[in-house]
Every structure is written in structure tokens, then in C-alpha cells.
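Several structures are given next for inspection.
Please treat every number below as a calculation from the coordinates, not as lab data. Quick caveat: nothing in here was measured; it's all calculated off a predicted structure. Cβ atoms are built from the backbone, for glycine too; each structure is taken alone.
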Structure P
Amino acid sequence: MPSLSRIPARLRSTAVACAFLCGSLASVAQVVPVPSTPVVGSSNPATAEPPVTRPTTTPCTVTLYDNLEFNDYSAKPISFAPPADCKGPWAKVVLSVDFTVTKGRQYDRTASLYLGNANIFYGTTAEPRSTLSPSWHVERDVTDLSAIFQTTQTGQAIVYNIFNSTYNGDIFGTAKLQFYPADALNPAPTVPGAVIPVSGVNSPYELDTTASQLTTSVTAPRNTVKAYLDVIAQSQSADEFWYLCVPNDLANELESCPSTAFRETEITIDGKPAGVAPVYPWIYTGGIDPYLWEPIVGVQTLNFKPYRVDLTPFAGVLSDGQQHTVGVSVYNASSYFLATANLLLYTDPNRRTTGGGLLEDTLDEAPTPQITNNLATDASGLVKGSVTVDSKRNFRIKGYVETSAGRVVTTVQQTVHFNSTQNFAVSNNDQQNAMQTSTVDSKTVRQVGGTREETTKRISFPLILDYSYIVNPDGTSSQTVISNQKDVETETRAVNGLEVYSSGSAEQVHSTDTLSISAANAITAANGSSKASYQSSNSLGECYSRVITAANRVLTSVKDGDGCSTEK
């Protein structure tokens, strides 16, 4: 449950923003649908992220819940039955979720949705204020989870919400699944034959330390040929602002959270290192300064994107018919992370059993980050300098599976590099600059006889945060925050050296805000602006582009199509 009260002590002065943002009057409301395109002049949450592309067939819709009220600290039971008029396989399955929070006072809340204990949605909610009841829409392509939609399921909708006379923002939600039938023009894709949840019972699992581990016993289909893990690790409590944390011995001096600014998700199979997932530096709508995120929210804030770990080198091991243990942990977790994951297992359509083995695994059990401290304290008590943490891992994992097409050897080779440099000038006036980059460069080679398929990917999560808090001689103060988040991804696929596909996407959210604060610690003025952009394209000719801007909590422009050719 993200909250303003849990920011590092040095940044806690921003909590007064709630007094300016929030009111005391809540109104009874239900979900208010919003247009699919952000509306200029609106203060509703806005993002440049693209909607899910849809097939041309007419979908069957299954409503999971409608105008469901989240006003307590309990999970809401839901049920699902496959659509009778749209039997699979499907061309696409799309989850749509709509939220409204009533006017009043409320923190941002974690929102998640499970069917059969498998996570199908994860995100956070927007914060309201006395004059704004925010509504927003999110959607996900959940076609890869088709296996769980084949049968009747029970599940849980979770938005743990404190609702009382003080925190009186009531949250309502509606969730629907749309099943698009396959036809000649909209063929059904190959999807996992089994989806196995790796999570706590009907909810995300809490990881309090590096040693904490979410584990699930798995018995995979005997004909498994490929395996992936879609994992989400969400920072909470003292870890919410992990990207601003410092080494333990500096936490008190810098009035910040401990365990350094480095976190990383570790994946194991039967206790053996199997993969790595970087932790995305999500910033929620109450994070650091709520004005930064109204109306344009941070990257993925309302709709987290799972990180996919390729576990195919272990597919031969998993297909032996025995139980295996899949584990998820977060290195440097302090207090605390929530974790959930889905194991996606592709099966051989022409063979009942496969089998195989692991040939090589050079992934170390844990990273070895290097910390450099260049801080010094002068005679006036000013603490000034920098703290850097750097982690770089190179590893190679190789395995084989005996498939109906012959022996398939899969090699996953990755370089995972994290670097964070924070500059400090801490006294009565505080300044902090954080520059962080988390990058994964991967090459996956699949060898089948004389055919070599090679996929190269690069994923990068840059983050720059500038924070300044200045106390004036008359006791008034000002705070300025500048945030620049990115998510940049590229992919290339080649067969026997001939490129057959390429794609790239880049998302950026740049926000700035300056607060004027009275001597009584009340906000008297706020001046902010933000810009978000998303652009993606691929070698098939598909292209998407959107740029949105905002000033003083109102959307000022929406522009689509820049950089996308209209030529046929």
C-alpha cells in the first residue's frame, strides 16, 4: 500500500501536499467511463501508453465485476466462466479495467486481479482531491493466459483501501474480459499449454529481506518445450523509494532508507539460479510530490508490465514429471516488496513426452554490487558529495529438449547492468540528484538441426530525479522536483543470419513541480508541468506514436502519429 508517510525522512515534507490536494467531503459514486483518448482540459489520469490492438472479429465479453466497491481491507471474491458463444482458441483475449475514486482524501492503492491464483492485472490507483474524482481506464493483452480461461475459475479482486472519516476517497472498479474469435484473417497465436501461478494464496507475497523467497511447487506437463516466467516485484513501505536509498551506514546521516539504491529480482529453480529480472522504478501518484503526477502519471504507474524471464534452458528438466520448486526473491529487500509471477509453459502438440536437460549455468547465486562513497561533512555540518552503487552480471544458461522436431538446444546469454549515482548537499537546505540506469542485453539462440534462430533484446530503465528543498529566512520554504522516467526496448530476430523481424519502443515521462510552503508548513502555491511520449514501430509496418502535455494539473495537448508514415 503506497503512501506519502513512507517516503524517506528527508523528503517527507512533501506529505503536506495532501492537505492541498485532498478534501474532507466524499461523494457516493460508481465507475465513470472515460474516453479511450486523453481529453484536453481534463484532470483525469492520463498516459501516452497505447491501447491493445484488436482483431476484426466481434468479441464475446465476460464481466468479472461491475461497479465493485473497494472500501475496506479485504479481497473481493469473483468468479469466471468461459464464454459459451466464443470457444477457443482465440485470436486475442483483452482485459479491460475501469476505476473511479470519489472526491476527498485517499492514498494511492495497489490494485490486482487474480483468477485461479494467477495474476491477470497489477497496478496502482490515482489519488483524488476535494475537487477531483479521478477516473481512468487500463487494458492488458492476456492472450498468453488463455489456458486459465478454458475452465470455470474463482478469483480475487484486491484493492486494500482504508476508508473512514479521514481517508474518505471511495474506490469503484469494473473489469471485463473480451474474447476475440479466430478466423482466417485473425488466426489464433500459439499460446502456453499451461499457466502455473507463482504467488501467495490469492494475493501477492511479501518479501521482507534478501533471504525472503516466494516459492511454488510445480509439476509441468511432460511435453513442455519452452518456459517463461512473467514476474512483478513491487516496492512497498520503506522500500517504496528504493531508488533513493543509501548504504546502511549512511541512512541516518542522510535521513534516508537503507540497503543502497540497488534492488534486483532473482529467480531460482530447485534452488539453482535460473534468471534475473530488474526492478522497475515505478513512482506512484502520491510519490515524492503528488502534483508531479496529475494528470500525467509515471511510466506504467496504473498498469504494471510484467518482466518476462526466459527459462527455456530448464524446459527439459521441468518436463520430467517430477515436482520442481520455482523461487522468487528480491536482492536488498528491506521492508518490503510484494511479488507475484506466472510460469508460462509451451507444450509440444505432436509428442506426449519430451525430456531433456541443463547443459550449462554460469549465473551466480547473488550479485556483487560495488559501492563508492565520496561524501564529506564540512564545519557548518553540510554533508556533500556522491554515493554510487554499480552491479554488472554476465551469465550464460544452456539446455536442451527432445521435441517432435528433434533436439532443440536453447542458450540464453545476458548482461545485466545497474548503476546509480546520487549527489547530495544536505543541511537545512537539501539537494539530491539521482541518476540511475538498469539495462539488460540478452541474446537467445535456439538451435534445431541446421537451423539457428537468434533473438537479441535490449531493455533499459533510465531514471533521473532532482530534488531541492530551500528554507527562506522568514521560515517559508520551497520545494522543486524534476523527474525523468524512461522505458526503452528493442528486439531483433534472425534465422541463419537473416533478419526476419525487428521492433522498438520508447516511453518517457518528464515532470516538474515547484511548491511554495508557508512557515506553518502549508502549501500556498504549486507550479508544475509534464510531458509524456510513447513511440513504437516494427518491421511489419506497424507504428504508434502519442505525445501529451500538461500544466498545473490540466491536460493541455494530445498529438498522435508523429514519426509514423501514412504511406501504404
Structure Q
Amino acid sequence: MFRHAPPFALALLLATPAVAQVGTPEKNAVVNAELPADQAAMKSHVMFLASDAMRGRDAGSPEYDIAAQYVASQFYAQGLRPAGDAGSYLQKVPLLSYKAADKGSMAITRKGGAPVSLVFGEDYIPGANPAALSFARTAPVAFVGYGIVGLGRDDYKGVDVRGKIVLFFGGAPSAFPAEERAHFSNAATKGEIAMKRGAVGYLSLEGPRAGRGNYPFKMIVANWDRPRVTWAEADGTGHIPTPAAPGMGLLSLAGAAKLFEGAKTPWATIVKLAEKDDATFKPMLLPATLTVGSKTVLTPITSYNVAGILPGSDPALGKQVVVLSAHLDHVGVGRPDAKGDTIYNGAMDNAVGIASLIEEAKRFKASGKAPRRSILFLAVTAEEKGLVGSDYFAHNPTVPKENLVADVNLDMPIITYKFEDVTPFGAAHSTLGETVARAAAQIGVGVGSDPRPDEAFFVRSDHYRFVQQGIPSVFLWPGEKGEGKAATDSFLADNYHKPSDEVAQVRPIDWESGVRFVDVNYRIAREIADADQKPMWKKGDFFGTAFGGPMEK
């Protein structure tokens, strides 16, 4: 699962020089208890994908490529047809690693005055723009509070930002529903709002309150040149959501104070107001222009999505496609833990999800009944780098985009206990909620509400890239009823994005629960595929309205 944390956190992990350990028999030993065939099959996939030999399946690594070939062979074994490039199971994903090439420049010019340079590392850190390796822009500046338009809020009301650089704070008011708050906290979302209003770029402001989407300047400046990852457009430039209004960097409290000199509302007043979670700000033009310059360096990385399709049997509905997705990558080799282990095996995250994907394909084959709609089994790359592989597929699908009707995502199901309910992230936004409820009832479990809304899991995994294309989607976890909360707390605290996420964990993987998890997801997929009506967004739903797609009347 993509780490929703300060954007440099993963880079810290991977940038630490370390020599990977070769797994010893003692480390990799697994109790030789005989399992039923379905449990043994699931475990065998995880044993291979999460072995030390796979070195954490980092996207672009040789080991990831081996894992991709393994999944392709399993898709073939289950009778799936190739749905990648040129009649293969693999879709080439042209990843680009990018970072700031130098410290960039920012300078303020007031009416009748000479440019005043801001100080790198004290006043600002530059942005990296993979769409323009050498970038320069001079424009007036507008402050727009949180930079949010929606849910009854318009931070642009009364200000014209056409041809201007906009400034905004990170985060969003906690009064917003959790999933919508996470959506609006994303800088790219704010950038898209700015671009639609004619802005030519945006800068984030350090805020006085720490929290999701709003991190201290000192913490970020230490990693100002960390690499990020996107995918390459056809012309070789890096994809960004806001090409006409790129992100230009971050201003510190000190840098913002310099830019706000002479403003109608002093910066000190803005800062004091921003200490309140529900603050609203009056947008305003600032009495200065800003000149921004930056250079970006790109490093191409080739990786692959793996796609296999089970054709639908219905003459009309068979053209429609239900996507079952799971990410194949993990975070590779990095900082050693207390035992000196440097391999981040990613057993639960997300070898178990990939194993579930393969075993669902096996269930469709074993049923002897073809689904009415086609089902695309999709293992994606670079989820851990920002949902990049799924974003590439969502923009460049290997089947007609208009035929995609739903996504059911499998990411890091925690199966160390006998789950009594399931948590379907995002299901309430569409008719998929009813589908999940029926499938859960069939295996004798309930459906719980999101027990961790502040974690914003709905926007943190690959299904969200389908949501952004207007496609109803759901992401299922075993629920937190009974043992569930303690087991989930334990995994997130002790194993998540750590070398200890291995086949042999302190709290053992319960393969029977893994099979039950496959079962409920199979039932969900089967109902979607065979139903007369395709999934629809609930009438007036925020995400359905924001991104389009079919909606209930």
C-alpha cells in the first residue's frame, strides 16, 4: 500500500546505503504444516513473491520483472487471455524518476523596485517539473487560503487568478468527510482547481499546524532533491496532472512573510487564522510579482503491468470489462532493521493481494461458467511510488476505456485472524456497496464502516486511479470486529513497510482466512460481472459528480 506520509519518507528508506542480506534457511523457514489445497496454493504464491530472492520487488528492478513473469505464467495457467501489449500479458509502463537538478531560484519584484532573491533552504525549496526540464515563469501572485472549491466552500471567490501564481496551504478542514478531505488535501487536486481557473502555477505554503498534507518546512528541506516517479507521455516528457499550472515548490513561513510584505492582510494575521482547523481566508492579490526558475533531471525506468482477461459470454454485456486489480511491487531494499535485515519482502503488502488475484482467476475457471461481462485481472507496478502503474493503465488502458465499468482492488488484506466482517473502502459512493453486502452475507460475515477514517485508505490505493476516471470502485479489507482491531493495529505498527512483513510473521498468517477473503472477493466480482445493470455512482455522490461516470437517477 502506498505510504500516505510526507512525500519524502519512502526516499529516506530507499536512499540509505545498505548491503542486502541473502536469506538464510533459518530466516526463511516456514512451519511444514500440511494445508488444504486451496490454502497451500495461496501460500505458495506468497512464498515465492515475498522471498528474499525477490529483494522486495522494487518497480524497475530485475526481481520485479521476474515477479511479473511469474504472474503472467499463473494467468496463463488459469486460462486468461493475454491483455497486455502486442498479444502478451505485459503492458510496458514507461516510468520516469525525476528530481530537482539544482536549488532553483525565486525572486520577488515590487512595483518600481529591483528583484529581491529568496534564500534556498530558508525561504523556499524548488519544485521539480518532469514536463519541462528547464522551467521559468514570472507572474503576479494570489493567495487563495486552502485552495479548495467544493463542498460549499470557494476559496477563490472574489479573486481572478488568470495568468497568476497561486499560493495555498496544505490540508483541508477536518469538518469535511474523511474521504473528501483526503481528496482535497492532495496538492495535485488543488493544482487542478487552480489550473481550471487560469492560474499558471502554484506554490504550497508551510502552515503553522502540522497534519496530513501540511508538513514542517525543516522536515522537507532536508530531502529537497529526493527523486519522485511518474510516467512518460508519448513525447517522453513526464506526466503531471496540471501541465499548464505546475507545482513550483514550497514557501516557508519566513519566505511567505517576505512575499506578503505590503499585503492588505498581513502575513501574521494569516498565520494566526491558519492555526484554526476550520479557518476561512479572504483570497487576495499580493503587491508583488514572483519569478521562479527550476531545472529537473529525468531517469527513465522500465516496468510492467501484467494483464490477463477472461472474456465475457454475453453478446452485449461481454464488451464491458470489470477490473480486478492488485499491485505487484513493494519497496525493495533499504534501511536495515534492528536485526540487520534490509529486504522489505512485502508478504502482506502486497504478495497476499496478488495471490488473491491469481486464486480468484482459478475460481472463475473452476466454476465452469463464463462471466457475462469480461473480467480483466490486472497486476500493476509502482503503486508504492504513488499509484503510478495504475494511473498509467487508467490513462492508457489495453481495452477500450469506455468499456471499463468497475474496479475491485486487492491491497494488503491483513489475514492474521478469523475476520467476522469486512471493510469496503469507497463502497458507499456507488451501488457496489450493495454488492459487497450481499457477498459478505453469503460467507456469513457483516460489513463494517471505515474504522480508520483519518487514514484515508480510500484515496491511497490503485482503485482510486479508476475513480479519477469516473469508474465506480471498491477496495476491501477484512474488518475490525472481534480480533480484527488488535490484529490490524499489530500489523500496521510492527510490519507495515518493514522487513518483518514476511511469510513467517510474529502474528502468523491465517491461510484459511486468506481463502475466505478470496471467496468474498470472487463473489463480488461474479455479481458485478453477471448483473443486468453495471455499477453506478449514488445519486449526487461527490466523487461521481467530480469525476463523471454513470450515476443513479
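When distance in nm of label points 7 Å out along Cα→Cβ at positions 162 and 426 is worked out for each of P, Q, structure Q gives the greatest result.
With Rg and Dmax of the Cα atoms in Å, for residues 218-417 alone derived from the coordinates and found to be 20.8, 76, which of P, Q does the value describe? Derived from the structure labelled P.
To test your reading of the models, identify which of P, Q gives 20 for relative contact order in percent (Cα under 8 Å, 6 or more apart) when calculated. Can you show the working numbers first?
Working: P: 14; Q: 20.
Considering all the candidates, the number was obtained from Q.
Quick check: -8000 is what I get for helix-only ellipticity at 222 nm (-39500 (n - 2.57) for each DSSP H run of 4 or more, over all residues; to 500), calculated from one of P, Q. Which structure matches?
Q
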